[in-house]
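Chemist: What follows are several structures.
Nothing in this text is a laboratory measurement; each read-out follows from the coordinates by a stated rule. Model, not experiment: these values are computed from the prediction. Cβ atoms are built from the backbone, for glycine too; each structure is taken alone.
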Structure I
Amino acid sequence: MNDEKEYNTDDLCHIRCIHRERVASAKEREAPAGEIEALAQLFKTLGDPNRLRVLQALAHDEMCVCDLAAFLNITESAVSHQLRLLRQMRLVINRREGAVLYYRLHAPSLPEVIAAAQSFLGSIP
């Protein structure tokens, strides 16, 4: 097996020219490393179809694990695992009513983020 990576030469710049002002401007606008890492974690968390479906369901009403399991057609254990990850990212919070835990979105702007992503996908030719 060849260890060398194959590159598409169409993607390469054939004229070696660094635009220092553009590089400097990009560096000035760059988010801090910690923020970039947090964004990457957020996108990674949103990268699971079941987690996205949970978030979309919770955008309209709070739901318990049993409701979400029925909605997703997966086990309550699998839903609990997804909710644990979403709680760790502070995307959902819960409240207890007797023996039942109800989950809701913690970030009210999250449906807008998902809608923006859907709009972006619709705009790709």
Structure II
Amino acid sequence: MPKDFAPVFATLKPLLEKHAKRLAVKTDRPGEYTLVTKCASPFPQHKGQPMWVASVRVGKAYVSFHLMPIYMSPELTGGLSPELKKRMQGKSCFNFKTVPEPELIAELKELTKAALEKWRGKQWL
């Protein structure tokens, strides 16, 4: 893991860790933390495998925060601040090169909570 991205990863990982009780941890190693659905009905699966839910990953140029529920429920991104919106890459990924400001962390925390609640409402989590 690039040394300058370690603090970014350490800041973003806890946003997902707090939700690990209802999900399954697929990967937990330096530079990547990935959560998937539990592999049992009625939890969503793809070809019999758990569905990917969220991840924090260190790449070559940035740390990415992926949140699949917002891909499937894009209305959740309607109220994003311009600051968080400009970090968005594609439909469900946010990229960070430096430790995000506390306001962005709080917003990302609330977005993660709302996205997972949306899936809980569908009884997927």
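Chemist: Work out the source of -17000 here, i.e. which of I, II gives that when helix-only ellipticity at 222 nm (-39500 (n - 2.57) for each DSSP H run of 4 or more, over all residues; to 500) is computed.
Modeler: Source structure: I.
Chemist: Have a look at I, II and say which one yields 3.0 for distance in nm of label points 7 Å out along Cα→Cβ at positions 21 and 77, as calculated. Don't skip to the end; give the middle numbers.
Modeler: Numbers: I: 6.2; II: 3.0.
Computing distance in nm of label points 7 Å out along Cα→Cβ at positions 21 and 77 on every structure in I, II gives 3.0 only for II.
Chemist: So relative contact order in percent (Cα under 8 Å, 6 or more apart), computed for just one structure, reads 25; which one of I, II is that?
Modeler: Structure of origin is II.
Chemist: Tell me which structure, out of I, II, gives 17.4 once mean count of other Cβ atoms within 10 Å over residues 29-36 is calculated.
Modeler: Derived from II, not from the others.
Chemist: If you work out percent of Cα pairs over 22 Å apart for I, II, which one comes out largest?
Modeler: Result for percent of Cα pairs over 22 Å apart over I, II: largest is I.
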